[in-house]
Structure I
Amino acid sequence: MLKLIGNIIKWRELILLFAQRDLKIRYRQAILGILWVWFQPLSQMVVFNFIFIRIFHRSPVKGYPFHIFVFTGLIFWTYFSTTINYTIPLFKNNVALIKKAYFPREVIPLGIILSNLLNVFASMLLVFLFMWTAHLKVHLTILYVFPLLLIQIMLMTALALFASGLNVFFRDIKYGMSLLLYLWMFMNPILYPAEKVPAHLKNFYFLNPMAPLIDGYRRAILEGTSPQWKYVLISLVISYVLLELCYWIFKKAERIFNDIL
């Protein structure tokens, strides 16, 4: 962990350069440009809202509109899932760069994590707009979003390093990870509040490190309350352990990247 932090500080300008390059490539010839950031969570929100409200005529939540509830969870899950999927083929797509110059290989996925963070802040503008139209107040508890995001980035870094490193050896890892992320989404309180989880399953449910984070985001942004710190601490411990383990595996595998790519 200390080595990773040291490399982030030492190579911070290169990480920023990779982030800028990713943004330029992604939106270079897009007519709507960065507005595409809103498309995935907005389209999912519309579909889920149609299913629950228009077809089933019921909302799983009380106190605020269902579309705001869903969108608030979706923006953080979209950041998580799209970043992991996007980082998987990075080393295969940057073979020439990797073989041309030396730099810590973790710099490349870290640049993607940083560039996609912009999507979260852009989507938060829509959250504020939705809250304003629904006459919901913005509370100071929204500041809790930042430590929760830090934990999420730790978890994302661990999985991004593991998946992208493994993809160097096994090119079909992207298909398995895409399926895992799709199923994983429904194990988080995105379409339903965490309070709906039966009491006897709650401790097991919150072993999923993303569940207390998404629940915490919603509490901080919409409800004006604190996250459930007991479960957030569990998420922190799991994310830290995974980061230590995945970074160690990644650095071992990094030594033979050039021979395989």
Structure II
Amino acid sequence: MKEPGRTRLAERRSPDAGLQGAWALLPLGSCEAHGPHLPLDTDCRISEEMALRAASRLVERGVPAVVLPTLPYGVTTSAGPFPGTLTIPGDLVGALIVEVLASAAAQGAVGFALVNSHFEPAHIDALFKAADTARARTGRPVVYPNLASRRYAARLGAEFQSGACHAGSFETSLVLAVRPDLVDDAARQALPEVAIDLAGALRAGAKDFKEMGATQGYFGQPAAGSAAEGHALYEEMAGIVEDSVVAARG
């Protein structure tokens, strides 16, 4: 996908890396198990692609936008029993976000968007708190469109709305759209549907995926995923971020 103005900050060289007057989009993810078929950095890749597409759309409508390097760790206790899952406390997640945004504000960024696709409740809570703190500290607008909220979930397909969407068709489609080489396609085609409401199980007191009945670390229907569905979802998600920034600009 075309990226007007090289929207990835990390790919710029210092003389061309000014943030003056720009909105800075910070992708947020995790390092956690996503079934036997998706990579550990699935959430990072989804958030980054969402941010890149949103930034491109903003630039095309005349809003300077840049994508900051992805923060690859989050609160990830639910997938803890599975190898490769790494977690950090919510207060550390929030502190990292606030310091990054404050640094970007000092370089002239005029507003911020937190772009997140990791939906563990404690992680989401940390992001809302970080947005409030960063807003107060920088004096800049900070938006966090929480895709897991009812306001947005209805736009992201039936599986997402059902709550059975960790490494299912929703996330599998999103990875297939950008990095199909990282998907074990034979494994995902053979996986049966796990129709368990992840959010509901958490509310009921289950502590991790295995307690919820997801013995292979996924919920939903991975075999139903497709790259075409992934691209359609990215456009919807990027539009949500774009609309949030435009609304905050006023």
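Any read-out appearing in this document is the output of simple, stated calculations on the displayed coordinates, not a laboratory observation. Just so it is clear, the structure is predicted and the values come from calculations on it, not from any experiment. Cβ atoms are built from the backbone, for glycine too; each structure is taken alone.
Given -22000 as the derived value for helix-only ellipticity at 222 nm (-39500 (n - 2.57) for each DSSP H run of 4 or more, over all residues; to 500), which of the supplied structures I, II does it correspond to?
Attributed to the structure labelled I.
When you work out relative contact order in percent (Cα under 8 Å, 6 or more apart) for each of the structures I, II, which one comes out largest?
Values: I: 26; II: 23.
For this comparison of relative contact order in percent (Cα under 8 Å, 6 or more apart), the top structure is I.
For mean count of other Cβ atoms within 10 Å over residues 175-182, which of I, II scores largest? List each step's numbers first, then the result.
Working: I: 13.8; II: 17.2.
Going through I, II one by one, mean count of other Cβ atoms within 10 Å over residues 175-182 is largest in II.
Of the structures I, II, report the one carrying the highest value of mean count of other Cβ atoms within 10 Å over residues 79-86. Kindly include the intermediate steps, with their values, before the conclusion.
Values: I: 20.6; II: 16.5.
Checked I, II; max of mean count of other Cβ atoms within 10 Å over residues 79-86 sits with I.
For mean count of other Cβ atoms within 10 Å over residues 111-118, find whichever of I, II sits highest and give me its label. All intermediate terms of the calculation are to be shown ahead of the outcome.
On the way: I: 20.4; II: 26.0.
Once mean count of other Cβ atoms within 10 Å over residues 111-118 is worked out for each structure, II has the highest.
Quick one: log10 I(q)/I(0) by the Debye sum over Cα atoms at q = 0.20, 0.27 Å⁻¹, for residues 15-94 alone came out at -0.87, -1.19 when computed from one of I, II, so which one is it? Numbers along the way, then the final one.
Values: I: -0.96, -1.31; II: -0.87, -1.19.
This figure was derived from II.
To test your reading of the models, identify which of I, II gives 55, 21, 15 for Cα extents along the principal axes in Å, for residues 87-150 alone when calculated.
Values: I: 55, 21, 15; II: 32, 26, 16.
The read-out comes from structure I.
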